[in-house]
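Bear in mind that the values in this text are calculations on the coordinates, not laboratory data. Quantities reported herein were computed from a predicted structural model and do not represent experimental measurements. Cβ atoms are built from the backbone, for glycine too; each structure is taken alone.
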Structure P
Amino acid sequence: MRILLDANALLWWREASSRLSPRARDYIGDGRNEISVSVATLWEIAIKRSIGKLRFPDELEQVMREEAFVLLPISLSHLRAIGDMPLHHRDPFDRLLIAQALTEGIPIATADRRFAAYGVQIVW
C-alpha cells in the first residue's frame, strides 16, 4: 500500500511520539508499504524551522534516505486539482497534500480531521 505522510505524521514518526496513532505507526513501520513524503511537506518543515516555529534537528535528505521514504514531487495535475477544491481547509500545504492524495489515489496519514471533508482516505 502507498501512503502519503502529513508533516505531523512524519515528525511524530521520527520522534517516536505517542501522538502518532497506533494505526498510522503500523502502516508507516510496515516495510511492505511505500511511504511517500511530498516536497510540500519538506518545504513546510524547512520554512517552520527557519522562522523558529519548529525544532527538528534531522537533515531532511538524511531522513528520507534512512527511512527509505519516497519523495512525491508536485506535478501540474496536483496543482490543477487544487483549483477544483472547495475551501474547507485554508492551509496551502495541507490543500496541496489533499490534492496530491486525491490525484494519486492514495491515503494520507494525518491527525487533521479536516482532510476528510475532501473525501480523501485517512490513515489514523
Structure Q
Amino acid sequence: MSDLSHPDPIQPIDVGEILDRIGGDTSFLKELLNIYFQEYEKKKGLLDRAIADQDFTQLSELGHSLKGSSANLSLTRLRKIAHVLETAGKEKKLQSAREAVQALDVEVESLRAFLAKNQLDQLP
C-alpha cells in the first residue's frame, strides 16, 4: 500500500481552508477538532472489532464516515486514508483494511503533534 506508507508532504490540516470555511472562528475550530478526536476514539474501537470480525460492511461504513468528517475539517491525509479504508471494506480486502486502520492511528497522532507544535491545540 504505497500511498499509505509514503504520506503526502502536505500538512495534516489545512488551517487556512478550515478557518475560511468556519468564518475564522478559532474557538469553534478547537471545538470541532475536540469532537473529531472524541469520535475517532469511539470509532477506533469499532474499527478494531470490525477487523477482528472481518466485518467488511462496517469497515466500509466507518471509512466513509471518517472520510466525510476528515474532509469537513480539511484533514487531507486522514481523508485519503479513510477513503482507502472505505474501498478496502467494499472490496473485502482485509489486509488493506488493517493497513489503513494502522495508518489512521499514525496520522491521528501526527495531527495531534502538528497541532501541539504549532500551538493550535492552544486555540482559545
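Match the computed value 14.4, 43 of Rg and Dmax of the Cα atoms in Å to one of the structures P, Q, and report its label. It traces back to Q. For the read-out distance in nm of label points 7 Å out along Cα→Cβ at positions 33 and 73, a value of 0.9 was computed from one structure; give its label from P, Q. For distance in nm of label points 7 Å out along Cα→Cβ at positions 33 and 73, the value 0.9 is produced by structure Q. When helix-only ellipticity at 222 nm (-39500 (n - 2.57) for each DSSP H run of 4 or more, over all residues; to 500) is calculated, the result is -13500; to which of the structures P, Q does this value belong? Among P, Q, the structure yielding -13500 for helix-only ellipticity at 222 nm (-39500 (n - 2.57) for each DSSP H run of 4 or more, over all residues; to 500) is P.
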